[in-house]
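No lab work stands behind these numbers, since they all come straight from the coordinates. As the structure is a computational prediction, the values presented were derived from the model and not from experiment.
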Structure P
Amino acid sequence: MVKIKDQKGITLVELLIACLMTFIIGGAALEFYASQHNQWLAQTDVSDMQQNARALKDELTTSIRSAGYGIIAGHPRIVVTSNTLTIYRKDSTKIDTIQYYVSHANPDHPSLVKQINQDSPQVFAEDIESVQFTRTGNLITVTLVAREGRRDPEYALDGYRRRTMVVSAEVRNKI
């Protein structure tokens, strides 16, 4: 019988320990990547939501300030209800009626819609959960609640992050 002496190599136990350590380190790295990826997705959603709300605020401010442009005396310039804003202005030969309100036609993605005259309403801003208009003299205050477009199962309550924004604009044309 031949005796094997001084043979170099790794044993089965050493190989199993190396595999176990590789799985542990790989699992930790994968968990770290997954958590960072989820954070990135959440921040992207929040950024999109805030950008959408800011653009909406800018547009509404511009529209409110231009309400009543070219309108003759006695015609309303702006009509405010709690959840609808109607603006009248004359950009061409006829008076345009512009109406803003929230549509819940798609309950997963409520949207602020803009309707000009009798045209079909167009989605103006997505994922706007609610909007409230108040009027004090010539000052119109808009309070809007924007939310993320995608539900985050790790976030509290119903899984949506929300931002409330308030903007006030004064109607420049005589009311």
Structure Q
Amino acid sequence: MKRPGSDFVPVVGLVAGATFGIGGTFVASDPLRQVFWLVDGLGVIVAAALLAVRFLRSGDDTVAAGFLVFALGESLLVSGTAAGLEASVPSFGGGVALWAAGLLLISIPGRLAGWVRGAGVVAALLFAVVAARIFSGERLLPTSQPLPFFAYPFVVLTFLGWIVTILKER
């Protein structure tokens, strides 16, 4: 049985993640960027954990596992945030590798709308490239361009799709 307002927390978490995540990439101040990314990370972790429970209860085990893997990736990103851009590269590489895996687990099954799945697969592939480059020795910062900078809009579009899915299922 669904409780009233049970959709509120994951929606707020995803909105906070999208807003503060993208916002943090444009902030010049290191301490302010770190606070933005902390709020982003906490919102996404809570939302992904709740979505994992939601999809597990509905019998969509692969999608549920994807949200858990995505939350684990986000936790690695948060763990490196306070260290600053340069020092966060190892945890960033691990985090975006888990993001890529989680996004594929969420997006490949036919559970979500096609456009949401498409955005998720594109984001997953772009973040897999970022992770591969970092693990092969390249020092890609979380704010580097073109990647990962231009991968973020695809993950935000995916978040929007998750929000639309939550609201449509009410």
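Taking 2, 10, 19, 25, 21, 13, 7, 3, 1, 0 as the value of P(r) over Cα pairs in 5 Å bins from 0, in percent derived from one of the structures shown (P, Q), identify that structure. Comparing all candidates, it corresponds to Q. Thinking of P, Q, which structure, once helix-only ellipticity at 222 nm (-39500 (n - 2.57) for each DSSP H run of 4 or more, over all residues; to 500) is computed, gives back -25500? Source structure for this number: Q.
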